[in-house]
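What follows is a set of structures for review.
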Structure 1
Amino acid sequence: MNKKELVSAMAAKTDCSGAAADRAVNALVEIISDTLKEGGSLTLPGFGTFEVRDRVARSGRNPQTGEELKISASKVAAFKPGAALKAAVNGVESKD
């Protein structure tokens with residue numbers, strides 16, 4: 001599913017216009033992005049948690065030349081699914 005399909009599905013589920021659904025999706029993405037930029041996390045109970053994780057500096061190899069290179073430390077966005085989402089994906093009924 002891409003963003004356009006997500007907006008259409010949200011508009012159909014919430015019985016609102018496509019423009020309103022688009023604004024809602026954009027707002028959600030912006031809120032999640034801003035929260036992660038500030039180093040925070042966002043938890044949606046039953047769905048999951050968006051968080052920032054630190055990656056340590058490490059060495060790697062260029063796959064074309066085999067040359068060793070340094071990969072600097074960085075922060076990455078991560079998503080940890082909640083129990084209800086895991087159960088839904090696996091076709092198991094949630095205990096919640």
Structure 2
Amino acid sequence: MADAGLVAAHGPSLRIDKFLWFARLAKSRSVAQKMAEDGHIRLNGRRIERSHAPVRAGDLITFPHPSGVRVVRILQLPGRRGPAPEAQSCYEELTVGA
């Protein structure tokens with residue numbers, strides 16, 4: 001019998017670097033890969049150090065931005081890097097309490 005802690009989450013997933021690029025939260029996929037591999041991104045509160053970490057709808061991503069720390073909740077996974085309004089519909093921006 002499998003341990004409940006080792007069971008992978010269900011549902012479609014997308015690499016975090018691709019999500020950041022598709023959602024226009026990173027200028028390029030290579031920038032998103034570097035952010036992840038340098039340990040600058042937190043996924044659901046846990047620091048990640050790999051650009052292929054899977055993200056799913058409902059996940060929280062915290063990452064640095066020139067204007068400060070950004071926290072976004074994934075609403076849906078984008079299928080492509082489309083126009084900005086399409087990209088912005090894939091996540092919701094959460095405000096960090098000061």
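What to note about this one:
- When Kirkwood radius over Cα pairs in Å is calculated for each of structures 1, 2, structure 1 gives the greatest result.
- Comparison of 1, 2 by FRET efficiency 1/(1 + (r/R0)^6) of positions 31 and 63 (r between Cβ atoms, R0 = 35 Å, to 0.05) - largest value held by: 2
- For relative contact order in percent (Cα under 8 Å, 6 or more apart) computed as 25, the structure of 1, 2 it came from: 2
- Among 1, 2, which structure scores highest (criterion: distance in nm of label points 7 Å out along Cα→Cβ at positions 15 and 71): 1
- Which entry (1, 2) yields the derived value -13000 for helix-only ellipticity at 222 nm (-39500 (n - 2.57) for each DSSP H run of 4 or more, over all residues; to 500): 1
Only the coordinates and a few stated rules stand behind these numbers; no lab work does. Because the structure is a prediction, the values reported are computed rather than measured. Cβ atoms are built from the backbone, for glycine too; each structure is taken alone.
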